[in-house]
1. As an exercise: relative contact order in percent (Cα under 8 Å, 6 or more apart), calculated from one structure in P, Q, equals 37. Which structure is it?
2. Given a value of -8000 for helix-only ellipticity at 222 nm (-39500 (n - 2.57) for each DSSP H run of 4 or more, over all residues; to 500), point me to the structure among P, Q it was derived from.
Structure P
Amino acid sequence: MRVLLDEQLPRRLALSLTGLEVRTVAQEGWAGTKNGELLRRAVASGLEVFVTADQNLRYQQNLKGHAIFLEARSLAPEDLLPLVPGVLAALARARPGELARIEEPT
């Protein structure tokens, strides 16, 4: 599965998503690209899942592919890395057009 990490997420998160082809917005050369154009480029490039912490994106854009929204107290790796098992589980059961929200474990 080909995954794109939004630019506000730490690159370290990409290394934790083992078994997947993970690219960052910066690696693709798309840093600073507005969300609508970013999503168009991702689809055109064959990226299947967009992982972001931008909670407003689902209300602002038509997400045709699968998207995962991370909810943590901050974007620091120590707050995001505990979400990795939830991300991997969501990816394992992903269907096109689905949205998943991964929250901090309780």
Structure Q
Amino acid sequence: MKDITVQELADALKQNVSFTLLDVREPYEYEVCHIDDCVHIPMGEIPSRIQEIDNSKEVYVMCQSGVRASAVANFLKTNYGFSKIAIVIGGVNAYIEEIDQSINI
């Protein structure tokens, strides 16, 4: 498991790198703001919706600040054997601050 910066995420998005961006925030948080083309599965729903996550691709896990993303990444690795997984450091907060200030939270 590794950490990636929001700059690395932005670069991957621009370069159309094949990966899954997994947003694990709650629906009310997601409705306020989100990055397009992500897979939205709230943290508590991960076990019942695991089939929606393609573990053949790199999975970048994101939440508001990084705490939940870390927990979900550890859960996926430990319980489902995900090996290509990364935590987006600072989450949506860092993405807005460093990459796209036009996103309103």
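Derivation of every value follows stated rules applied to the coordinates shown; laboratory data play no part. Here the structure is a predicted model, which is why all the values come from computation and not from measurement.
1. Corresponding structure: Q.
2. The value was obtained from structure P.
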